[in-house]
Structure P
Amino acid sequence: MRSPAEVAEAVEAINDEIARFGTAACRLVAVTKGFGPDVVDTVLGCGVDDIGESYAPEVQQKAPNLDDATLHFIGRIQRNKVRKIAELVDLWHSVARLEIIEEIAKRSPGAKILLQVQPVEDQTKDGFADRDVEAAVAHADGLGLDVCGLMTMGVMGDAAATTRTFRALAERADALGLEHRSMGMSGDRLLALEAGSTMIRVGSDLFGPRPR
């Protein structure tokens with residue numbers, strides 16, 4: 001892991017990118033998965049209030065360190081793990097199936113969620129197909145959840161396809177009147193910012209290589 005000074009420099013550099021390529025509304029979500037609770041203290045000390053986690057045990061371990069920060073669950077959601085962390089998660093990013101919508105509604109009524117959408121050119125990835133997104137939003141709304149926006153992943157090794165995916169997601173969010181577009185990670189965040197991301201999820205470019 002990088003030193004606190006190095007993390008602070010990385011946060012400043014990414015915030016500069018957001019100012020140059022994105023919008024004032026874009027938030028940096030610091031992905032702390034794989035690192036110990038001390039990394040949370042480090043990044044909070046740099047003024048980052050959005051923390052991203054992918055695994056239920058790490059959510060439970062780090063939640064006491066978060067104080068007033070926002071905890072984003074960004075990993076693949078297993079239905080049987082929802083109940084264990086439902087009271088700790090502030091925003092669920094990767095809601096990719098109807099059964100997960102239903103489980104979150106059961107365990108955390110009124111929760112804030114983002115629906116995960118498949119990349120336009122990779123239908124093997126998790127998420128709703130574009131044609132099914134509107135119905136999924138309606139289903140979640142009907143169960144009392146707060147659908148704040150959409151989330152997607154880039155296409156690894158294909159910048160052009162990634163750009164098309166990000167632009168398509170932004171257009172779909174606009175068409176549905178949804179505020180947030182969670183898209184862009186360490187390797188493709190500039191493409192996401194240019195496409196109108198409101199949340200970029202960054203781990204290794206903040207903290208260095210993730211421990212095994």
Structure Q
Amino acid sequence: MLIKKKAPNFKSKSITPNNKILKVFNFKKIIKKKNCLLFFWPLDFSFICPTEILSLNFRYEEFKKRNTIIIGVSTDSIYTHLAWKNTPIEKGGIGNNIKFHLVSDLDKKIQKLYKVEYKKSYALRATFLIDNKRIIKHISINDLHIGRNINEILRLIDAINLYSLNKELCPAQWETNKSTIKPNKKSISNYLKNNIKELYNNK
């Protein structure tokens with residue numbers, strides 16, 4: 001169980017946003033004091049994976065506004081990553097405008113470190129949300145055939161930031177700019193009195 005623990009540091013090689021090879025990608029130094037979305041995907045040149053990477057890339061500025069850096073990891077080599085970036089989107093590639101690092105986990109040490117390895121082969125579709133103190137706040141792992149919901153990832157980052165800022169709690173069905181709860185009996189009583197419909201997701 002890695003929740004509430006410090007995200008393990010790792011060093012590897014990566015392809016940078018400007019399509020250069022970074023021979024020593026140091027996770028701790030790259031993220032510094034920012035939030036981080038660290039995600040694993042099974043394989044380059046596959047099927048669901050490019051849809052996720054492109055969706056994240058299209059919404060890169062929304063992550064940046066939330067002080068969140070995006071880092072992707074798979075077992076492919078840096079040369080395969082680069083070939084994938086050099087393949088046009090309409091031909092199954094991801095294009096060369098990806099704005100975040102694509103890390104190579106060729107020796108599979110990172111996926112083992114984060115406990116997301118599948119059958120001693122590639123990683124499952126795993127998502128880690130890490131706060132600005134490098135504490136893991138959220139983990140989700142999808143089976144290979146289920147793509148991630150980027151809206152949900154952004155919602156969770158908003159919840160992490162809100163708690164970090166003022167210790168406000170985000171109840172069930174919470175969305176950005178909706179009511180939160182203080183950690184006391186009066187606050188939860190008032191919330192249930194005034195926001196019961198939120199629990200049924202009635203909009």
Output -9000 (helix-only ellipticity at 222 nm (-39500 (n - 2.57) for each DSSP H run of 4 or more, over all residues; to 500), calculated) maps, among P, Q, to structure Q
Quick one: semi-axes √(5λ) of the Cα gyration tensor in Å came out at 33, 18, 16 when computed from one of P, Q, so which one is it?
-> Q
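Read-outs: derived from the displayed coordinates by stated rules, not from any lab. What you see is a predicted model, and the numbers here were worked out from it, not measured in a lab.
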